[in-house]
Structure P
Amino acid sequence: MSEAPTAIRYLMELGASFDPGAHEGVALTREGGHSHRRIVHAGGDQSGAEVQRTLDESVRLAGVQVVEKAFGIDLVIGHTKSGVRAVAGVKVAILDSNGGVESVGIVYAPAVIVATGGYGQVYASTSNPPAVTGDGIALALRAGVAASDLEFIQFHPTVLWVGSEATGQQALISEAVRGEGAILLDAAGGRVMAGVHPQEDLAPRDVVAAAISRRMAEAPAGVDDHVYLDARRIENFEERFPSITASCRNVGIDPVTELIPVSPAAHYVCGGVKATLDGTTSLQGLFVVGEAACTGVHGANRLASNSLTEGVVAGTRVGRALSWSLPEIVEPQEVEADGALIDSYHRAALRNAMSKYVGVLRTPDGLEAASAILRTLADNASAAVVPTRKAFEATNMLTIATAVVAAAKARTESRGCHRRTDFAEPLAAWERHLMCRIVDGRVEVD
C-alpha cells in the first residue's frame with residue numbers, strides 16, 4: 001500500500017482525471033471499514049472506467065498489438081536448459097462474432113501475464129461483467145499451478161435489486177453512497193445495521209452482507225429477497241453519483257426521492273493464483289496480477305477500493321520487471337490435446353447451485369448439495385461438445401466452482417467473507433491459507 005500514491009500519480013501522468021478537491025489536490029471519500037477519507041474518485045462514481053480508459057489509451061499510443069476476439073485455452077509448457085518447467089506460450093482460439101472458433105494456434109512467449117479478473121459469474125447474481133468467468137485461474141490450475149484462498153468470496157452488500165428472477169450482472173450501488181450518509185432499512189423501515197457493528201452502515205462488507213442476509217431471512221413486512229438503501233438525505237446525489245442515478249432511473253427508481261432496493265451479490269474474490277506482489281508464481285514465466293492473483297494483500301476480506309490499488313501497483317511492478325529482463329525462452333514440450341467441455345446451457349444450473357448453497361451464509365448440507373450438482377455437471381463433460389467461447393467459459397466455471405466448494409468444505413470455521421453456520425467463529429488453528437491444485441484431473445485441497 002505504500003506504493004499506492006506513486007501508482008496513482010503515475011496514472012494521472014498518463015492522463016487519468018480524478019475529481020478535484022474543494023481547495024486543492026484531489027477529492028477524497030471513504031467507504032466500508034474506512035476511518036478516514038482516502039479514496040480518489042473520477043466522474044463521481046466512474047473511477048474504474050477512468051482507470052481503464054487511461055490504460056487502454058496508453059496501450060494504443062504505445063503501439064502494442066492487441067488481438068481481439070481471442071480466448072486463451074491453455075498454457076503451453078516447456079523446460080529450460082537446466083530442466084526447469086516453464087511457460088512457453090499460450091494456446092489461443094480466435095473467435096468469430098458469435099463466439100464460435102475460427103482457428104486455434106499457439107502464441108509463443110517467454111512470459112505470460114494473467115490479468116483476467118475473478119470469477120463472479122459463477123454466481124447467478126453478480127456485479128461482475130459477463131467475461132469474468134475465472135478463465136485465467138482455471139488455465140493456471142490446469143497447468144499445475146496452485147490457487148489459494150478460493151473460498152473467500154466477497155459479496156457486495158448493495159447491488160441494485162431488480163427482481164427475484166434477475167440473473168447475471170447487476171448494477172453496483174457503491175459503498176461511497178453509504179460513505180456520504182445513506183443508511184440501510186428493511187421493508188418494515190427498521191435500521192438493518194443498528195447495533196450490529198460500531199461503524200453501523202459503514203461496517204466492513206462481510207459484516208454488512210451477512211447482516212442483510214440475516215434480515216432478509218426474517219422477512220420483515222413479508223419481504224425476504226431485498227432491503228433498501230435510503231440515500232435521500234445526500235445533497236447533490238445526481239452530481240456525485242451520475243452512473244448510479246442512471247442505473248436506478250433505468251429501472252424506474254429515482255434515488256433522489258425514493259428508497260433504492262438492494263441485496264448482496266458476488267463482487268470480488270480474495271483468492272486466486274498464488275503469486276507475489278511482483279506477479280511471480282511457482283511456474284517460471286507465468287505472472288498473475290489483480291483479482292486473478294492471491295498475493296495475501298487482502299487476507300480473508302478486502303477493504304473497499306483496495307482492489308484497483310493492488311491491480312495498479314502489481315501491474316506496474318510486473319511491467320517494470322519484465323521491461324528490464326525477460327525469462328529464458330523455452331521450447332514447448334507439453335501441448336495439451338483438446339479436453340472435454342461442458343455445454344454452455346449447464347451454466348444456469350451451476351450458477352443457481354453456487355448462489356443457493358455457496359453464498360454469504362454457508363451450511364454443511366448446502367455445500368454437500370452443491371458438490372453433488374457439480375459432480376453431475378462434470379459427468380456431462382465430453383470431447384464431442386462443440387468448442388465455443390461459452391463452452392470454454394462454462395468448463396472453466398465448473399473447474400473454479402468445484403475448487404471453491406472443496407475449499408469451503410475444508411475450512412471448518414468462519415473468517416472474513418467465508419461464513420459457515422455450523423462453525424460461526426474464527427479458529428486459531430485455521431490461521432493459514434488453503435491451497436487448491438488439480439492432480440490427475442481432480443481438485444485437491446491442502
Structure Q
Amino acid sequence: MSQKLQFQTLKIYPRPVTGRFNRWRVGFVAVTQLVFFLLPWLMWNGRPAVRFDFGTMRGYLFDLVLLPQDLIYLAGTLILSALGLFLWTTLAGRLWCGFSCPQTVYTQIMLWIEQVFEGPQRTRRLRDAGPWTPEKILRKTASQGAMAVFALWTGLTLVGYFSPMRPMVARLAEGMLGPWETGFALGYAAFTWLLAGHLREAVCKHMCPYARFQGVMYDRDTLHVTYDPTRGEPRGALRRSTPAAARPQGDCVDCGLCVQVCPAGIDIRQGLQYECINCGLCIDACDPVMDKTGRPRGLIRFSTQNALESGQPPLGWLQRPRALFYSGLMIVCSAVMGVGLYLHAPFKVDVLRDRAVFARENEAGEIENAYTLRIFNTRGEHRHYRVRLEGAPGVRLEGAGGFQVPADADGSFVVTVAAQPETLSSGSHPLRFVVEDAADPLRTVEAHAPFLMP
C-alpha cells in the first residue's frame with residue numbers, strides 16, 4: 001500500500017518565552033545579522049573587505065586575495081565546515097539548527113515582524129481563524145509589506161558580497177541597478193520571504209536534508225533536549241485539596257507550555273523526534289513552572305540517553321572516541337590550511353609555452369622557445385618582479401628579467417628562452433621560472449614549462 005508524504009498544513013503560533021536559551025537565540029540572531037549586513041559596507045585598503053568578484057575571478061578577504069588557483073582553500077573550508085557540523089551534531093545534536101541556521105534566524109525575525117503588526121500569539125490565532133475584516137486586511141498587508149522590505153534588503157546585502165555595496169546602493173537610488181544585480185536580489189528576497197515568512201518550520205521538517213540524515217550521527221551520548229519521564233510521569237494538574245503524599249503523579253503538571261513555545265510544534269514529552277531543533281525554549285518554559293510548584297529544575301533539560309538511564313552526568317567530549325576523531329581531523333585540516341595561508345604568496349605566476357612554434361633558431365645559432373609569462377599582483381600597490389631560470393643547464397632568459405605589474409592587476413609578458421644546441425640533448429627538458437618580488441626577495445613563486453630542443 002502506497003503512503004503519501006503529508007506536510008504540516010496547520011500554521012504554528014509559537015508562544016513567546018523568556019529564559020537563558022531564548023537570550024542565547026536572540027544573541028545569535030543579533031550577531032549573525034550584524035556580521036551579514038555590515039560586512040559588505042566595510043572597506044579595507046580602499047576596497048571592500050569581503051568581496052567575490054566573478055568578473056575578475058578574484059576573492060577578497062581583508063588582506064588576502066584569492067585567485068582561481070586558490071580553489072583548494074574553498075575545498076578545505078567546505079571540508080572543515082562539514083567536519084565541524086559532524087562534530088557539533090555528535091556532541092549536541094541539532095544545536096546549529098536551533099541557534100545559528102539562517103532558516104531559524106530569519107524565521108525568528110519574521111515572527112517578530114508578524115508580532116509587531118498583527119499582535120500577540122493568541123490574537124493572531126483568533127484573527128486568522130475569523131473572517132476577513134478591514135483591520136485584518138490592513139494588519140496583514142502591513143505585516144507582509146514589512147517582511148518583503150526586510151527580504152529585499154537581505155537580497156541586496158547578499159548581492160553586495162559580489163558587487164561593491166556602496167556604488168550599488170547609489171545606482172539603486174538612481175534607478176539604474178543592473179539586470180543581474182536586480183535579478184539575484186529579487187530572487188533571494190523571494191526565497192527569504194517564502195521560506196522564512198511562510199513555510200517556516202516546514203522547511204526544517206520536510207525540505208532540509210540535514211534534518212533527515214543527522215540522526216545517523218547521534219549516539220546514546222549525544223546531548224539533546226530531553227524530558228525525564230522518571231520524574232515527570234504520571235503527569236497531571238496539581239490540586240491543593242489533595243495531600244502531597246497522596247498525589248500519584250510526577251513533577252509534570254501537564255500545563256502544555258512546552259508544546260506552546262516550541263517553534264516546530266512538537267511535544268518533547270513524547271521522546272526524541274527528528275523535528276526537534278534543540279532550541280531549548282521548552283526548557284525556558286518548564287523551569288519557571290518547576291519553581292512555582294516547588295520542584296527542582298531540569299524536568300526538561302539537555303541530557304543524553306545514557307545519562308537519563310544511569311543517573312550519571314553526561315560524558316565529556318574527551319571521553320567520546322567519535323568526537324575525538326572529528327576533532328583530530330579538524331585540527332589536521334586547520335593546520336594544513338593555516339600553513340598554506342601563512343605561506344601564501346601575494347602574487348601568482350602562470351607560464352604557457354607558445355605552441356604555434358616548436359622551436360626556432362636565432363641569429364646566434366641558439367635554439368629559442370617562446371613563452372607567455374603571466375603575473376598576478378594581488379597587492380594593493382605597484383610591484384616589480386624579477387625572473388630567473390632553473391632546471392635545464394645552459395638556458396638563459398633573453399631580454400629584461402624585470403617586469404612591472406600595476407596594483408591589484410595582472411600582466412602578461414612574452415619572454416624568450418635560448419640555449420646552445422650542444423648544451424642540451426634533443427627532446428623535452430623541464431624548466432622552472434622562479435619569480436620573486438624585488439622588494440621582498442624571500443617571496444618566490446615557481447612555474448613549470450618544458451623547453452623543447454629539436
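Please treat every number below as a calculation from the coordinates, not as lab data. The structure displayed is predicted, hence computed values, not measured ones. Cβ atoms are built from the backbone, for glycine too; each structure is taken alone.
Work out the source of -12500 here, i.e. which of P, Q gives that when helix-only ellipticity at 222 nm (-39500 (n - 2.57) for each DSSP H run of 4 or more, over all residues; to 500) is computed.
Q
A value of 2.9 was derived for distance in nm of label points 7 Å out along Cα→Cβ at positions 70 and 294; which structure in P, Q was it taken from?
Checking each candidate, the match is P.
Which of P, Q yields 1.7 for distance in nm of label points 7 Å out along Cα→Cβ at positions 238 and 286, as computed?
It was calculated from structure Q.
If P(r) over Cα pairs in 10 Å bins from 0, in percent, for residues 326-413 alone computes to 16, 40, 24, 15, 5, which of P, Q did it come from?
Computing P(r) over Cα pairs in 10 Å bins from 0, in percent, for residues 326-413 alone on every structure in P, Q gives 16, 40, 24, 15, 5 only for P.
Starting from the value 253: which structure in P, Q was volume of the Cα convex hull per residue in Å³ calculated from?
The read-out was computed on structure Q.
Of structures P, Q, which gives 20 when relative contact order in percent (Cα under 8 Å, 6 or more apart) is computed from the coordinates?
Considering all the candidates, the number was obtained from P.
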